[in-house]
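Student: Each structure below appears as structure tokens.
Read-outs throughout are calculated quantities, based only on the coordinates presented, and are distinct from any laboratory measurement. All figures in this text were calculated on a predicted structure; none of them were measured in a lab. Cβ atoms are built from the backbone, for glycine too; each structure is taken alone.
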Structure 1
Amino acid sequence: MEIRPASPSDGAVLGGLISRFFAEEGFAAPAGVIARRTGVFLRQPDNAAFVAFDGEAAIGVVTITTSYGLEVGWCAEIEDLYVLPDNRRHGVGGRLLDAALAWCRERGCSKAEIIVTPDGDARHGLTTWYAARGFSDGGRRLLELPL
């Protein structure tokens, strides 16, 4: 298995994995929208993505965004972490997360955050998985306002 950074030329690979992830999780984003957003995402200097390959086959992806704020300086959000079902429980997700966190540290991020949905936690035990990798519940709540 090889983990490598995604570039704009990897848009179709990244978009395909993210589309599959969103479909499995029931997120409402059509493939055309994801394809368009993937191109924009990969051109942003404060974003990154890493793709796991088994030979020529893409088997997993992690996406990261960063922002700069007054409270913590550079902060990263692990936006998406997805591994194809047949490749789960073989360390792919952990290696993708390690690559993402190394990138965050290199950029000078003071912390990394991840949003865990109640459904994702119930179906995949995400809180436990991330806690085993050093993440903790900071007690803050995410409130949304669709625009």
Structure 2
Amino acid sequence: MEKLLIFSFLVMTVNLNAQEKIEPTDQFSIEGKVKNRLNLLIKDLNVFAIHSIDSVIIYNHLMKPKKTIKQIKGVMLKDILDKAGIDVSLKLLSEVYITCIASDNYKVVFSWNEVYNSAIGEKVMILTEANGKKGNQIPDRIVLLSVAD
């Protein structure tokens, strides 16, 4: 089975009393079975098409509303993956999975099919703006948001 390791960045950290403070990062990398390894800064995302979402409610593990993110703009994960170029044969694409790893080691995994062949992939983005703030002003800096998941 082919493996694809994709992101190392900060994904919306939750501040817990027992948790150490994780410093936000301004960059992430795309690596693994890709044709072009990418190291991207927040400002580098401006070369991609920017998509907008009015607002999203974030729920905790008990499905109670935790916060609302408004005025969302971002770059689709699949647009970034396209630039990196997944380096496997067409026959093996359905065996590819994408692991997004935050700076606090939190992991989210998507299959290639989820990102490219489902409604989930149409709503997985790296934020460039949230709540009226540009990417470098967002407290968590690099944020992966999956709205349809």
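Student: Which structure, out of 1, 2, was Rg and Dmax of the Cα atoms in Å derived from, given a value of 15.1, 47?
Tutor: Derived from the structure labelled 2.
Student: Further question: Could you figure out which one of 1, 2 the value -11500 for helix-only ellipticity at 222 nm (-39500 (n - 2.57) for each DSSP H run of 4 or more, over all residues; to 500) was computed from?
Tutor: The read-out was computed on structure 1.
Student: To which of 1, 2 does the computed value 0.45 (FRET efficiency 1/(1 + (r/R0)^6) of positions 67 and 115 (r between Cβ atoms, R0 = 25 Å, to 0.05)) belong?
Tutor: This figure was derived from 2.
Student: Identify which of structures 1, 2 gives the largest calculated value of distance in nm of label points 7 Å out along Cα→Cβ at positions 35 and 59.
Tutor: 2
Student: So if we calculate relative contact order in percent (Cα under 8 Å, 6 or more apart) for every structure here (1, 2), which label has the highest result?
Tutor: Largest calculated value belongs to 2.
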